[in-house]
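Read the figures in this text as sums done on the coordinates, not as results from a lab. These numbers were taken from a predicted model, which means no experiment stands behind them. Cβ atoms are built from the backbone, for glycine too; each structure is taken alone.
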Structure I
Amino acid sequence: MDDFEQQLYAWLAQIPLGHVVTYGQLARLIGRPHGARWVGSQLGRLPPGSTLPWHRVLNARGSSSLPLEKGGSNRQLRLLRREGVLVVDGRVSLRRYQWDPFQE
């Protein structure tokens, strides 16, 4: 595991319950300002059963980038709802729920 991956997982682990970040935000936090797709790729490689809160990472529109499941459901958005995050028309208000680690 390289330094970027270690930083990514460290930041990911810190995202508080009921908050979200974007792929681009995580990329900037680890020093890869144009690495949003790389972040998504790394999250897609997390091992099954990982306890890292991958579901708290959304695209820049506040939407899930995951495909819908059978029946039109989205696991990521279900997990966020369980944490108290309001999802309206498949989107999360970044203004309301986006975590800013420097404002704590």
Structure II
Amino acid sequence: MTEAKSTRQVRRGRLFPHIQWSPQKIAQSKAETEALYQRCQLIFDRLQPQLIKTHNNSYIVIEPDSGNYILDNDKIAILHKVRQTYPNTKTFLFRIDETGVSGTI
């Protein structure tokens, strides 16, 4: 018995080739993200000394317009809470520790 060979064509390139951002739009998006980070970082820097004593190694999501925040120990759970509480608002996630970094670098 002979084995059938797969003649699957490997497609290379973008997943969505119809979505092409110009360099200006990319730069604008990066600038908006950096501005959001800076606004949230100010609030986080103010809250961190108090929260590190009681919620060390927890996560905090900050909404910069109102200054409200959500705390939780589980990263997935806090993201679900944020989507329910602030469905159309950009927020920023921090980890409550000495660095504030929530992911790996």
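Among candidates I, II, the computation of relative contact order in percent (Cα under 8 Å, 6 or more apart) that gave 29 used structure I.
State the single structure among I, II that was used to calculate volume of the Cα convex hull per residue in Å³, giving 108. Corresponding structure: I. With respect to FRET efficiency 1/(1 + (r/R0)^6) of positions 23 and 55 (r between Cβ atoms, R0 = 25 Å, to 0.05), the largest value across structures I, II is given by I.
With helix-only ellipticity at 222 nm (-39500 (n - 2.57) for each DSSP H run of 4 or more, over all residues; to 500) coming out at -10500, pick the structure among I, II it was computed from. Don't jump to the answer; show the numbers that get you there.
Values: I: -10500; II: -14000.
For helix-only ellipticity at 222 nm (-39500 (n - 2.57) for each DSSP H run of 4 or more, over all residues; to 500), the value -10500 is produced by structure I.
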